[in-house]
1. So helix-only ellipticity at 222 nm (-39500 (n - 2.57) for each DSSP H run of 4 or more, over all residues; to 500), computed for just one structure, reads -8000; which one of P, Q is that?
2. Using the calculated result 3.7 for distance in nm of label points 7 Å out along Cα→Cβ at positions 21 and 117, pick out the matching structure from P, Q.
3. If semi-axes √(5λ) of the Cα gyration tensor in Å is computed to be 39, 16, 11, which of P, Q is the source?
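Each value in this text was obtained by applying a stated rule to the coordinates, not by laboratory testing. Note that the structure is a prediction, hence the values are computed from the model and not measured. Cβ atoms are built from the backbone, for glycine too; each structure is taken alone.
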Structure P
Amino acid sequence: MAGEIHQHETELEVRDYECDLQGVVNNAVYLHYLEHARHRWLEAVGLDFAALHARGIDLVAVRIEIDYKHPLRSHDRFVVRSSLRREGRLRIVIDQAIDRLPDNRLVARAKVVVACLEQGRPSAPQEVFGVFDRLARAE
């Protein structure tokens, strides 16, 4: 997709306590996997989520859509692949896919719409959006 930047992959393994009585990962746990991968992605591009917050800059998920395709079970290894694109002046869309390893079977696909707040107000601070713009030019 034009303007999309594939940036990061995070490999994880399902822990026993993340599974429900049916023996599959509880659907709410996928939100944790996706969020962890987004935070790792920010670190990979030099944006420290906690340091940004300390300066009054917050990236907040305002909408998440998830399509579940195949269940994960205890001890399954998987990868979360994340890419981003700009949507307007103030929003970022992070497209994420969870694929089971080693067969790369699609487990879930998500679209996460993120807004940036500075001192609680919608903003596009250069220290955040400048990183995204540099990445887009490098692709």
Structure Q
Amino acid sequence: MAELGIKTELDNLAYTPGETLRGEVNWKVDLMKNSDGGEVRLFYYTSGKGDRDVETVETRGVQIHSELGSQGFEFQLPNGPCSFSGKLVSLIWAVEFQVMESDETERVEFVLSPDGKEVDLYAHAEGKMPSYTNLRIGK
């Protein structure tokens, strides 16, 4: 049985598009069972009603030469899609670490958006639309 860990730099869990996500993975494994190394994945997935969609954006290999160790990783984040949460579906970003030849994984979820906050699709529900009374078109 493997013991896996993953941590983002400064424990940051909110990022803006184009920012660099840095972190470190650590492990305690049986080398005889896990000789093929590991992988760190940057991906997003949907959660809620309907089918679950998963899109892997990028992967990094992890060299595992000892039973106990750690390795840094870095991903340049894309421009989107942004994290959101709605009544029927949510989009969640995550970084996941898996040791090959093992079903064990460790995952850290984070928010990707321009203001560092998940887009709330409930914000304008039930008649809570913002007022546009000061809106002027033309001169």
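1. Structure of origin is P.
2. Going through each structure in turn, the value belongs to P.
3. Label of the originating structure: Q.
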